[in-house]
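I've put the structures underneath this note.
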Structure 1
Amino acid sequence: MERSIRFVIPVLIIFAMLLAACAPVAAPTEVPATEAPAATEAPTAVATQAEAPVFTEPTEPITLTYWAVVPTQSQFELIYKRWQELHPNIKIEFQHFQDTSEYSQKLRTALAAGEGPDLFMVFKNEVEQFGSFAENIEPYAKLNWGENWQDSFIPVAIPSSTMKDGTVIGVPIGVESQEYVLYNKALTDSLGITTMPTTYEELKAMAQTIKDKGNGLIPIALGAKDKWHITGFYIYLANQFAPGKVYEAEAGTAKWDDPALLDAMKAWKQMFDDKIFQDGAVGLATYPDARDQYYYSRKSVMFMTGSWHVGSYALPPSGEKIGTTIENDETGAFLFPQVGPYPATATAQVSWIFSINNSIKDQVAKDAAYEFFNFFVKGEGAQLNADTLQASPVLKGIQITTLDKLPFQSDRDSVNMLIEALGNAQGNMRFSYTELEDAVGTAMQEVATGVKTPEQAMQDIQAASDQIAR
């Protein structure tokens, strides 16, 4: 389990997100001239790196398949447009998934049957699960990018995509964080709400105003069916009651019935008692359910999500907001307010990794897959992807060029808020063990629906934690 990310992320994300110019490349060091060896001495062999092969465009059209949750369909189309200009004979059939659980399940089944996509994304906490199906990209990277290829990315990037046995299964595309709230400023203005909450009491008061004056508007739409989302929110909350304690419990060095961890679960329950979220939240996924049925339909004032939505959803022409009921509404975002005794601090980590299926038999197709991989993680595609504002880039030197395209100042202010929050981020936003994510997610759902008390929930989590092979 990686703990170093907790300390390196603040500096790294500031570096990646502050729109810094490309880092200068060191000039080659001049080697002083030396005397030629004596005639009786054999010349010393000089090791040279093998020259990278030049990619040859296929003479006949070929098609690769690509599955992912990120990028979105519209974001991919922007990236793919440029790819097709460069490589018209290499088509890519992209299948976008909105439900992350469905994605992981279908990908696992397809890969195991030998029918998986040529290109796919892997979540950081599923590297060991899917790593055996992915190409080890390190030989390619060394040959094409140089022996020190890892230095092109922020330090946490490649370790996050490396299996325990040292296999590098791909390259991460971005760093993401939780927990944020999107809000419809047009609606808050109409209700006389002029400032966003920074404490839970302020949030509760804001929610009451919405319920009193909003003619049926829901304060916050939440998709609590998604365990990945609500467990990330629990980690965010737990760090406000005892910073770092949740990671100790994850590692097995602290108990889940620790008073601070129990208080975080009680805080979660209180939000449902206070009706901060819509009824039936546990039955709805974050995407598309809560987002589309409530926030984009103008039935909720706010929507719980992560950094991947801040700014990106309002960015034309690919933003998800475009074409919805709230397309012309001014919107913004804020960090979910402080709930516990310690400050609200974003959690963050590398979220997903771009991988190549290692079962591709046709060499032309494999070469094409690696060419798209290069384009997406280190070439023009990396810039295009960064400009969607979907995530903080891991490739050093990327400059975001699209901030001025955001339609409202509140959107631009939200991105600046995100930069600051990411710069102060502490700790991983997701568990490293999928078994733990499942146990905590189930416990949270049972607490939210009243099936279990917070105390019973923590006992269930502890029982599941005891079964994890660490």
Structure 2
Amino acid sequence: MSVWAYVAPDAATCRALLGRGCERVFVDDYPRLARELGEEPDTSAAVRDAGPRVLVLDLGSSSIRASLVRPGGTILATVREPTPGGAPEDGPRAEHDATAVAEQAARQIVRLAHASDGPAPVAAAIASQRSTGLWVGADGRPVGPAVSWRDGRGAGIVARLESRAAEFERITGLPLDAAWTAVTARATLGDTPPPPGWRLVPLGSHVASRLTGEPPDVDPTLANRTFLLDAEAIDWSPVMLEAFGFETSHLPPIAPTVCPRGRVPWPGTPQGVPLLVLVGDQQAAYVGIAGPAGRRLALNVGTAGFAMRGRPRGTPRLPGIRRAPLWTSERHRLPPAVLDEIPVPLPDDFRRGPADDAARALARAVAFGEKAPADWVAALGTALTRLREVRDASVRVAGGWANAPHLVALLRSTLDLSVIVHEQTEATTVGAARLACAGAGLAWPGG
């Protein structure tokens, strides 16, 4: 039985309907219901917890989250705001104001500190959208906007380099695509070389640098999405640099995912909080779902759907599937594991406008039995089949939309896998916190 219920205005009513056998419940005020169902912790009152905690900044395409996380994955508090310039405008441009992003991240840290009367965090981590990058000058300040992975101006570059696509994929582990940072950077420069002193940095690297005051570096998970990284050597590829007309001087140094990167300001703590992690958002999500050495199928459903599976380093790569380092550290300069992933974009009707509007649109479409959600879930199933190993009998699901019962029900009725909703759906935050705990020498309860 499906229910279209404007008369289910609260979480208790929704749970009661689901408990009586209703497959789907639709309410008009979806964001409020999601909060009542526990999508994110309430920060209206001070968080009182005397144990150690870590600070995590999640720099997403649609929102920025600042969170305090206890070892083991309990999120104590979260402050969330829309990402400046996060929604693409009409036409091919999709950009962020990098200075505004860094300033907003700093403000959210202050707000989070005021929501907590416990001790200062023992460590900090930044998880970031991966392919969004910007040019900075010799002083580290932006010389233009951060160009989003959703920007479409690189299509001509892709067409020009198509004959070398197979060569590039062997080096980088990635197919030639207009989303990669090198492609958008070359498209915005045209045929001119970068001016002296300019460097191309991922958005996460820039925010880390502005918060700590240290020169920017990049970890392998973010370097991977520049499309300039040799996936085996974990170093900048001379072949890729030549193809795009760049030099190593135009790029930041590569540093491990888990290593000291200076200190992030925290109110009332003059010395600040050590920043120990810089990592790509999907790698963080996978660690949050499957652990640092995870070997299981995972599905992260947020701004897009990502089907993922971790494998040991050296496992032969599957044709046409994106491969990236999962994480590195000062001890493990080469990644002990790699992440195979297949993105499954949301249908166009659900990608336009604010995330809350998209969630309501999806809820309506599922409730009315429309075709687009079923097609999207079928595409997710196809992606999981390509990644699946013989022993995989289940898939763990996380991400913002894992809180939506209508979507979970559709997954369970469609996939030939057992669908397990991860206990903490904000997997990116939890995974980044887990890596930060490892860097700080804190035990992670339960493994």
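Quick note: the coordinates plus some simple rules give every number you see, no bench work behind them. All of these numbers come straight from a predicted model, not from anything done at the bench. Cβ atoms are built from the backbone, for glycine too; each structure is taken alone.
Miscellaneous remarks
- Parent structure of the calculated result -9500, given that helix-only ellipticity at 222 nm (-39500 (n - 2.57) for each DSSP H run of 4 or more, over all residues; to 500) is the read-out and 1, 2 the choices: 2
- Origin of the value 27, where relative contact order in percent (Cα under 8 Å, 6 or more apart) was derived from one of 1, 2: 1
- Comparing Rg/Rh (Cα atoms, Kirkwood Rh) across structures 1, 2, the highest figure comes from 1.
- Comparison of 1, 2 - label where distance in nm of label points 7 Å out along Cα→Cβ at positions 116 and 212 is highest: 1
- Value 0.50, calculated as FRET efficiency 1/(1 + (r/R0)^6) of positions 268 and 332 (r between Cβ atoms, R0 = 35 Å, to 0.05), assigned to which of 1, 2: 2
- Structure responsible for 22.2, with mean count of other Cβ atoms within 10 Å over residues 60-67 calculated and labels 1, 2 on offer: 2
- FRET efficiency 1/(1 + (r/R0)^6) of positions 76 and 276 (r between Cβ atoms, R0 = 30 Å, to 0.05) from the coordinates reads 0.30; which among 1, 2: 1
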